[in-house]
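Computed from the coordinates by the stated procedures, all read-outs in this text should not be read as laboratory data. This is a predicted model, so every value here is computed, not measured.
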Structure 1
Amino acid sequence: DAQILEAIGIDYVDESEVLTPADEENHINKHNFRIPFVCGCRNLGEALRRIREGAAMIRTKGEAGTGNIIEAVRHVRSVMGDIRVLRNMDDDEVS
């Protein structure tokens, strides 16, 4: 799907919304594309994995199509909480 979207000249790919998932664990290697990817996350670890894969932008996930923002708020709080914990760690704890 991503190759087709790139070929028709789209501006960016929202991996979580547009593409048909082929594997829930292994995501697209975004480094193989010229177009930027936006990827959803539920926590800091997931965000960092998507960045390592080549994501240009990260967003939190909600429950698609429901209009219910509770999950999105929960994920924002999770990411921000993880960042707060990381900021308060000593250098030797991080490495």
Structure 2
Amino acid sequence: MPDRLASFKNSGRNQVLFILSIITILYWLTAKSSNVYNNAFIGAVFELLWLPMIAFAFIGPVFSTILFVKDKYNPGSLVLYAAVLQIVALYILIFFKSN
């Protein structure tokens, strides 16, 4: 088992998915915890990004699961952690109330 973890290399696809997951969770934390419309520019950026962020929040965990299976359930895979972040983002999106 340690050999398998030590020799595992995350692909560029896994790294991109992990970075997008971090961006998604930061987006939803910011949107739910602060009033982004105080600044016109930030409000406009949030208005432009809301549809891609909602789509990624719901499609991302499915895509992460598929990639995790392709990585043969390796716990060193970044897609496992991306899936956890995306599930947390869904929880924030659904259950947190906006200010």
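Descriptive notes on the structure:
- Which of 1, 2 yields -12000 [helix-only ellipticity at 222 nm (-39500 (n - 2.57) for each DSSP H run of 4 or more, over all residues; to 500), calculated]: 1
- Parent structure of the calculated result 46, 17, 8, given that Cα extents along the principal axes in Å, for residues 39-78 alone is the read-out and 1, 2 the choices: 2
- Which entry (1, 2) yields the derived value 22 for relative contact order in percent (Cα under 8 Å, 6 or more apart): 1
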